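K.L.:
These notes open a run of structures that come right after.
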Structure P
Amino acid sequence: MFAVVQFPGSNDDRDMRFALKSALAVEAALVWHKDPELPPDTEAVLLPGGFSYGDYLRCGAMAHYSPIVAAVKRFAERGGPVLGTCNGFQILCESGLLPGVLIRNHHLRFVCELLHVRVEASRAPFTSRARTGEVLRIPIKHGEGAYTADAETLDALERNGQIALRYCEPDGAVTDRANPNGSLRNIAGITNEAGNVLGLMPHPEHAVEPSIGGVDGLAILGSLVDAVARK
């Protein structure tokens, strides 16, 4: 069972559940932020986008103290796969499950558009359905999506292969023009060192049907489903 965590202010929780159940035919349940534990049959956890706690203080800062986040951290520390999209990425950084932080977009504007990201490595549990170097077209919608970390952390991410996705041109070229928010090194998504936690600003759950912009999001969500099925 896939657990989709709901926080006050989440607005992509049901979209994520829809993508999992309708597009990928897997069981998914909504889990409330005050629950002290994940359901015992949880096989993967997804932290959806939105504006948890109204984005007061910093995005994701208050959600870090929700009881369910402690359970998510225990799940991740046991090797369970955890995927955080947009606000979920921010929560993963605030909770210490991922390094760095997401700050205000460099132009100080909210962005909402379909754009391109390059897959930096094809591997389970999040990108095995894609090829290394493949370009995916997935939407973003955020005001605080500029990934930021110190140079030492960025170098470690590069060295360890933890950069999962980069903003790019349609042909895969990584350029300043393709960067929608000022994210350092065009980072759109990263994993933890163990590789079982992924945070990304794009929304794969909004790219699972041809009629609403394409199905490239299935490369990410489908990879997670495949990884769970292989256990």
Structure Q
Amino acid sequence: MTITLYERVGGSDDHRPSPFSWRARYALAHKGLAVDEHVPVKFHDKQIIAFSGQGLVPILVDGETVVHDSWSIALYLEEAYPERPSLFGGPHAQELTHFVNAWADQSLMPAVFPLVIADLHANIAEDDKAYFRETREQRLGRSIESFANDRAAFEANLAKVLAPLRARLADRPFVAGEEPAYADYIVFSILQFARCASPTPLLAADDPLRAYADRVSDLFDGMGASCRRLERLAA
């Protein structure tokens, strides 16, 4: 069957500032499933994904099956392709991974987003900027530029949020243990989002979490390296 992945793009088709799209990419790679077509979707472009009945990406089209939402995509792949490597490692591990998913979306992402929002806005396509500003400022209740004034407070909050992750990785290479699994792709996706969104490194060069992000980035023939170009500008 033909697999198509609709995913968010920013300033160009190879600039992918969506943690959720990265999760889908890694889930497919972990399963050893090739994507026949990647369809780029800008922030404001809702018509191209209207067929899915909603307005968000990623969207996976596997033959006649349409699945949206990164967690739902992971569950679908696990059920549809049980003979391929497990994303979770069993039902109990799947439940724990769901907790990691909730922590990442409700704690880690809100801690990272204020630190990169201004750069993300600057680096997306010109015809996306007005839509991005309007929707994000309405959601956040403040201007994009105002976040720069509170950077020190946001950095302090991020350090607290990252504490359990640092503890988990103190004596193991991956969140899942000795080998990576979907829990790692969830966590990595947000660190990758920061790399894609801003040229200012979120983590210091000698930070063990940066080394962790590099380990996950190097998986599947270095799949995560494509969005590190912004980070290199600040090196």
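Please treat every number below as a calculation from the coordinates, not as lab data. Values in this document were obtained by computation on a predicted structure and should not be read as measured data. Cβ atoms are built from the backbone, for glycine too; each structure is taken alone.
K.L.:
So helix-only ellipticity at 222 nm (-39500 (n - 2.57) for each DSSP H run of 4 or more, over all residues; to 500), computed for just one structure, reads -16500; which one of P, Q is that?
P.N.:
Q
K.L.:
Another question, then. On distance in nm of label points 7 Å out along Cα→Cβ at positions 81 and 185, which of the structures labelled P, Q is highest?
P.N.:
Max of distance in nm of label points 7 Å out along Cα→Cβ at positions 81 and 185: P.
K.L.:
Please state which of the structures P, Q yields -0.45, -0.92 when log10 I(q)/I(0) by the Debye sum over Cα atoms at q = 0.10, 0.14 Å⁻¹ is computed from it.
P.N.:
Q
K.L.:
Could I ask something else about it? Here distance in nm of label points 7 Å out along Cα→Cβ at positions 49 and 73 was calculated and came to 0.9; which of the structures P, Q was it taken from?
P.N.:
Q
K.L.:
Okay, next question. Looking just at relative contact order in percent (Cα under 8 Å, 6 or more apart), which of the labels P, Q belongs to the structure with the highest value?
P.N.:
Answer by largest value of relative contact order in percent (Cα under 8 Å, 6 or more apart): Q.
K.L.:
Identify which of structures P, Q gives the largest calculated value of distance in nm of label points 7 Å out along Cα→Cβ at positions 1 and 145.
P.N.:
Result for distance in nm of label points 7 Å out along Cα→Cβ at positions 1 and 145 over P, Q: largest is Q.
K.L.:
Quick check: 1.00 is what I get for Rg/Rh (Cα atoms, Kirkwood Rh), for residues 89-216 alone, calculated from one of P, Q. Which structure matches?
P.N.:
Answer by label: Q.
K.L.:
By the measure distance in nm of label points 7 Å out along Cα→Cβ at positions 41 and 137, tell me the structure among P, Q with the highest figure.
P.N.:
When distance in nm of label points 7 Å out along Cα→Cβ at positions 41 and 137 is computed for each of P, Q, structure P gives the biggest number.
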